[in-house]
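J.: As structure tokens, here come the structures.
Read-outs: derived from the displayed coordinates by stated rules, not from any lab. Model, not experiment: these values are computed from the prediction. Cβ atoms are built from the backbone, for glycine too; each structure is taken alone.
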Structure 1
């Protein structure tokens, strides 16, 4: 580490250095981020693009007394390095190490645990209004990317702040990207502004104004007049001004000679304000500048060549994407919808083949589901591909707009289960519970890649809402006994000692576990559930007649999960006196970040740890043999 960064262990240290040293600091921080992320993986491009912005914010604000709220948190690595976590940065996204996102358990400089978009302005307004009520004078700043502006929550917050005249500064970080390139009318509007000749003619005058801007009474009127004249030339402020915000910008978010005085001056104003800064995602690293989408979230890579170190085979996302294209060729009514993640969900492949039937609605999951309901109402078969953790944001629309209307919308739920290093904001562990409770909903979970393809084909023929959950990671194929039938489970391996009912891809761990038991002279029966809803009630009755001990296994929260569904069925059938139920899954807590296989071992979701957990259950159980 070079001299400037070595001397900084807090924002207080940062504010002691001379402004002319800040560019050197930015270069050192970039090099440090690239070095660590190339080894550990992480959100590289977004954090590289916000280095100067993080420096300027802490240089101009009196953090942590002044409150800094980041939307999403993909861009906060420089923020972490500047706020006392430099020496721990090598533990980034590791189990019990630094989170890849802001985390208030980690630092007083992190206001929230944040990993979802469009939230920061709402949070910040609440904080700013609480300060007003408590007569506190510290500042409140929300940092929001232009991609987040497509989210309804963001618009609601802007409307509320403008109406309430909340004393809040919103820094709009505009890089034309969320994870994939930003879409939507507002993002296009902002991009047109910064590329227009009139912007380039007036930009220097605006920057000079921001650098020399004085709040003294003597110059206030003159400064305001100049500001309005420039604003009239640029026009972009009209939208935000109509919402009740004073608008400043756009300015270069990498030019600290402009950014620091601009932030310093604007932060001293009061009321709702927006500072619009232009940044480049992936700034300072040639490979991430050329391919910011690829380097948004990346595993370890060679920093000299940019080559990913952990290239894997065909994953479940690819299996889904290829099957959907195959179905799209056979059925012109099939359409695909994503919420700002065409690459992450694999739908870029569908877009290449059927661009007229592909829709990217931006970071707007609620709208994606409502929009899908309209397509389904007119006979289109929409497939909504959204990560499990993000589909939570559309819960009401799933119930009211789709299920209540009993419309044939297919929910392709990617990243279901544990996702690894992204941690608690991104683990897809709640979808089983929040979907199986909804009337008219059919919920499926494939044990392997072939079953995912079969379930997608079946879903396209159903006339009801359908969800299919599948995990992040490399796909595989398991032994198969029975063709997929609606509402029917399959016996993967028969046995006589006890029964394991596995849901989804944890069937692979259950098979490995069963092999271990057979080596010890026990022969468990292994069932692949296939359906969360409807349950295969006929098979559950047969299991209760044959076995005294039944173990359910799922990669999801136990509270309200698949195992609870099995328990509810046996309670309804008055069978709990005949069969003892043990549930294995994830506990009622937020699961930390960590390497995925390590988390599987910790929570008994891989073969050997599952074997040891079931051995404990057998010791606890009253009876473990067949009657």
Structure 2
């Protein structure tokens, strides 16, 4: 598809509505009305003590489960110590208001911050492990904290717990304190609900979907994980502090590992990806035992039915109850998203490092005794298309992984636009001006095409978006999608696109960040002949705007027509380098790659 054709198509599309066409308060007014009604009902309706206790437990537990919505639902990290953070908040409020006569509000804030600090420290020390190792560490932390609560009698009062915990002056009655908890629940739920649409929320979702692609898109993966863990702990501590004030008594058995499993089950049951699911799951797991109270006289039957009910929901609703409801609503109410347009994409790559945008000297990567790349030199001239070719196993992708920071170099030096990036992690190289795509497409599968490309536009150092806010980011992302021919489908999930179009989305994501150098790892792989022609046209249009491209591909027709300069590798060593026509006629290249026939 030519640029002229795309421009003509773009002119036929209706203009996009502004991203935030109505004031924030008006757009979310229904939520605030419902929240106000819930708070008013909690404050004025007449409940007996038993019902009040049930509602208090459900409300405070739901705040803690919101934390799992952040760390597990958004960021995809396992946390089996939420009851520990819940307990930290509860004990700070309990000890502060009873032993030290400190104001409740100060204790509540202090307990939340203590939990946040504990979560951040635990995250920083363990999140590089991941998977089941992370689960084991969080379980250990939970068990250790429970033992401290039981045995540090001088501090925690031991197994007897803490009684007569204070409440704020304006909320002395249990009914009024319940209204306070419902208000906090509504506020926290609102913030968690909108977290996925913020920059940090998108970063968490990207890390959950594909860590490798997130790092190359400019996201600090470790920092994002730690922040998610800390926010989860903060909400756990906040819920625990409210729990302590609501029941005026806490003891170690209320914050055991079993309670962490209950929190996790609540999140999974309702739908871990949404705060609405967290509220549904919390309410159900607290209410189901109450509904089954009449069976407690029959030993074992109550637990069997309770367990069977949970298993059936998890088995037939893998995304939770709210996920199931959302899926049904989507099927019944699906409408094709409105087409959107944006100004033409502009690429203004930085120019600070002279004629050579990339200078690689003595680059080596050894895997034990295997020298995958051995003392390779590459110089990529600014503003052109440079190809890196060679037979399978020659070290091309290994070289690209070292350039983008996915592999640590054994030796050598990498200069990007005058900056030494040899020891930088991927997200810092992206900030320095490096963009990349992958041979095996790496997109964020739970997001739309537009959301994928917005993450690319958020690249640190992207001067074309600066501090322009969400509107500028969306406009930049739309421009990139329109540039590759997919602007009208910006709001569709990436899973609905064909393989070739998914590759274009990945290229658009890299272009939206306005990189100085674009690395393309076999972009023609898996494309049909028509898609390859469109890719060739796209490369021409990218190069016409002055962006430097380093491409790896086995399609020699594409390489011959697109690249002005070629470097050839064989068995990890450079065997040829120079102008395209001369390199392709080099005897060593013909023998090693093209074949003597």
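J.: If log10 I(q)/I(0) by the Debye sum over Cα atoms at q = 0.06, 0.07, 0.09, 0.10 Å⁻¹ comes out at -0.37, -0.49, -0.77, -0.92 when worked out from the coordinates, which of 1, 2 was used?
T.: Values: 1: -0.37, -0.49, -0.77, -0.92; 2: -0.40, -0.53, -0.80, -0.93.
This figure was derived from 1.
J.: Identify the structure, out of 1, 2, from whose coordinates helix-only ellipticity at 222 nm (-39500 (n - 2.57) for each DSSP H run of 4 or more, over all residues; to 500) was calculated to give -17000.
T.: Details: 1: -12000; 2: -17000.
Of the structures listed, the value fits 2.
J.: A value of 27.0 was derived for mean count of other Cβ atoms within 10 Å over residues 41-48; which structure in 1, 2 was it taken from? Before the final figure, lay out each step's value.
T.: Numbers: 1: 27.0; 2: 12.9.
The read-out was computed on structure 1.
J.: Then there's this: Check the numbers for mean count of other Cβ atoms within 10 Å over residues 65-72 across 1, 2 and tell me which is largest.
T.: Values: 1: 23.8; 2: 28.5.
Largest calculated value belongs to 2.
J.: Determine which structure produced the value 11 for relative contact order in percent (Cα under 8 Å, 6 or more apart), calculated from the coordinates; the candidates are 1, 2. Each step should come with its number before you reach the end.
T.: Working: 1: 11; 2: 17.
The correct label is 1.
J.: Out of 1, 2, which has the highest value for mean count of other Cβ atoms within 10 Å over residues 433-440?
T.: Comparing 1, 2, the top value of mean count of other Cβ atoms within 10 Å over residues 433-440 belongs to 2.
J.: Sticking with this structure for a sec: Thinking only about distance in nm of label points 7 Å out along Cα→Cβ at positions 289 and 393, which of 1, 2 has the largest value? Working shown, then result.
T.: Working: 1: 3.0; 2: 6.1.
For this comparison of distance in nm of label points 7 Å out along Cα→Cβ at positions 289 and 393, the top structure is 2.
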